[in-house]
Structure P
Amino acid sequence: MNVIQTEIPEVLILEPRVFGDERGFFFESLNQRVFEEKTGLKPRFVQDNHSRSTNNVLRGLHYQIRQPQAKLVRVVVGEVFDVAVDLRKNSPTFGKWASTTLSAENKRQLWIPEGFAHGFLVLSDTADFLYKTTDYYAPEHERCVVWNDPDIGIEWPLSGEPVLAAKDKAGKPLKQAEVFP
């Protein structure tokens, strides 16, 4: 596995070793020992989530203010533009964002630590997105920062207006959002 640091050092892009031939391919999407050796992190994953979305769907920017979740995310069908936003008030990168393209083809994964909001935009016709999380979903603690907050300035590769859920349309600007200490 190759580990690539993003503009925010705690947000990591992971590239697995892929073995392929005319029959197809094989790779370890998670080997806990290798993950710990390469990243120095020892997460305990407790929940796996799977979502499917269509082109131009934008999900996010989501986080849990209590029971924060670190996430290891990847795409198994299609392609997305994936984003993590630092919501740790005392961090030197507070309000900054890091991104990468995740796809079934590149097999990359993104590590998003606790204290970050997460979102993605679907670039393909459809995308199946997998999340491993370090804490359980707690809807009462879920929060959303608005996807197009000018103070964050994410450069989404949009073609037209995104397709948003009601909770994402109602996201708060960073200046009004609950953030982490």
Structure Q
Amino acid sequence: MSEEASNSTPAVPPTATDMQTLKALAFVRVLVGKMQMDVEANLAPNDGEGAADEIRIEIEGPDSGRIIGKKGNVLDAIQYLTARVVVRPGEARRHIIVDAEGYRARHEDQLSQMAKRLAERVATEGKVITFDPMSPRERRIVHIALREMKGVRTESVGEEPQRRVQILPDKTPAS
């Protein structure tokens, strides 16, 4: 795979890419190639929802279901390995997000919607709700989904790998 192939990605113009982004994309492309998967990896289009420090890679193709794996485990492993290769000590920390056929986006949306429904219950009933253990990324999604919601607050409790999010009634009265 040549440098030109990396720059021919229609999603992001070459001026918007940096070395970490190019390194992440090249690594994912090599990895899925070594896995002999019939997929393509490209930079995800900027939909305005991601943070400035995110590198978003989208995988699409006939084998994308195999790339996702059971409950996203293979996708999580690819994302973890990519982050380990790209973010080196002393360099700027970047969030690496590797998605396949919109799996993560759907999962994040479902988790966010569930958190909002549960937060409404907490706000009306005044009872604490504690989620099952979650990954740091999932906990972040819940915290972000509820940070603007009146009448509740969130906290992460416990130690990895059993760290959980709690939705608690806010001590200040909702107006």
Structure R
Amino acid sequence: MISNKEILLQAFGEIGTKEVPGEGDNADIVKYHAFATILNKIGMADSVPWCAAFMCWLLESLGLKSTNSRMARSFERLGKVIPIEDFLPGDLIVMFRNGIESGQGHVAVGLKIDRNNFGNKGWLLGGNQNDEVNIKKFALTNMTAIVRVSDKLEYSNEEKQELRNIANKMISNQETGMITSVV
């Protein structure tokens, strides 16, 4: 059974994968693109938007179902939609870009949501965030869905705390620039 923990750890292992400037492509990003097709066979240049392709690769590399789509918003319909108060690290966060009707968006693995009087902000681990796989803080004003795609849908309080601890270590690693073990 694949849990949010496996999703977090698999995604964390890809941090630092980035586009090749100018001519040439990063072979890992070309590989991610192949998973955003039905037959998992067609790669594309690393300059083609790839956040959804990264997510397809991530899920399928763990044996989970993906959308096989380069459209980030296709993930709104995958898995179980979770209310914000039930968010756990490892759930996917989907957002819109250029207006909710545009169909354009971003998808990433959620690490943490900070809820305050000034709006929600989230730490997201995703692909094509400044042309690389990294952890970045986003305003969640454009969030359209939180989706749990793991096989495990319910977690004990101890498991929830473990997920939060792992996510906090990942965020700390990003802030300090020192990649260390997160488990």
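Just so it is clear, none of the values below were taken in a lab; they were calculated from the coordinates. Bear in mind that the values here come from a model prediction, so they are computed numbers and not experimental data. Cβ atoms are built from the backbone, for glycine too; each structure is taken alone.
Suppose you compute distance in nm of label points 7 Å out along Cα→Cβ at positions 120 and 152 for every structure in P, Q, R: which one lands on 2.3? Computing distance in nm of label points 7 Å out along Cα→Cβ at positions 120 and 152 on every structure in P, Q, R gives 2.3 only for R.
Can you tell which of P, Q, R yields 15 when relative contact order in percent (Cα under 8 Å, 6 or more apart) is derived from it? Only structure Q yields this read-out. Quick one: distance in nm of label points 7 Å out along Cα→Cβ at positions 80 and 136 came out at 3.1 when computed from one of P, Q, R, so which one is it? Structure of origin is R. Computing helix-only ellipticity at 222 nm (-39500 (n - 2.57) for each DSSP H run of 4 or more, over all residues; to 500) across structures P, Q, R gives -1500 for structure P. For mean count of other Cβ atoms within 10 Å over residues 24-31, the highest value in the series P, Q, R is held by structure Q.
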